[in-house]
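There are structures below to look over.
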Structure I
Amino acid sequence: MTLKINGKEKELEKSLTVSEILVHENVEMPDMVTVQLNGEYLDRNKFDETVLKENDEIDFLYFMGGGSLGI
């Protein structure tokens, strides 16, 4: 099965859920990642039940907070 993960094509032997792909790809801080599947944000409550399909595009996004320079 072919997926596009963070813009790169990858071959997988079998279908995985979003939760499983986070483990498979060794995603750091999986509890802090936002997942975009085929251009739409995926609710974290659906990670365990959403099975990835052939040619899906999945992106792992981290949002960083900023601060003031104090100048």
Structure II
Amino acid sequence: MGLCGNCYENAYAESFRSRFKMELLDGGGFLSLAEARLEISHHIICYNAERRHSALGNNSANHFETQLRATF
């Protein structure tokens, strides 16, 4: 997240939270805290490994990071 009071700097975090709520929490809740932790972990792993982001050149976050590390 970015600076307080600057909505443009928070856009990436807000986008993630929006997707998170829409994809994971739509239609109900969890039966237990353990189930919630498992589903949240799985969702974040998939989000970083599979979802393509236009801000990253239509690459997944993991792929972008791998490419970035290879340049150093």
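Each value in this text was obtained by applying a stated rule to the coordinates, not by laboratory testing. Given the structure is predicted, the values throughout are model-derived calculations rather than measurements.
Observations, loosely collected:
- Identity of the structure behind -16500 (criterion: helix-only ellipticity at 222 nm (-39500 (n - 2.57) for each DSSP H run of 4 or more, over all residues; to 500), calculated), options I, II: II
- Answer label among I, II for the case where relative contact order in percent (Cα under 8 Å, 6 or more apart), calculated from the coordinates, equals 14: II
- For P(r) over Cα pairs in 10 Å bins from 0, in percent computed as 19, 53, 16, 8, 4, 0, the structure of I, II it came from: I
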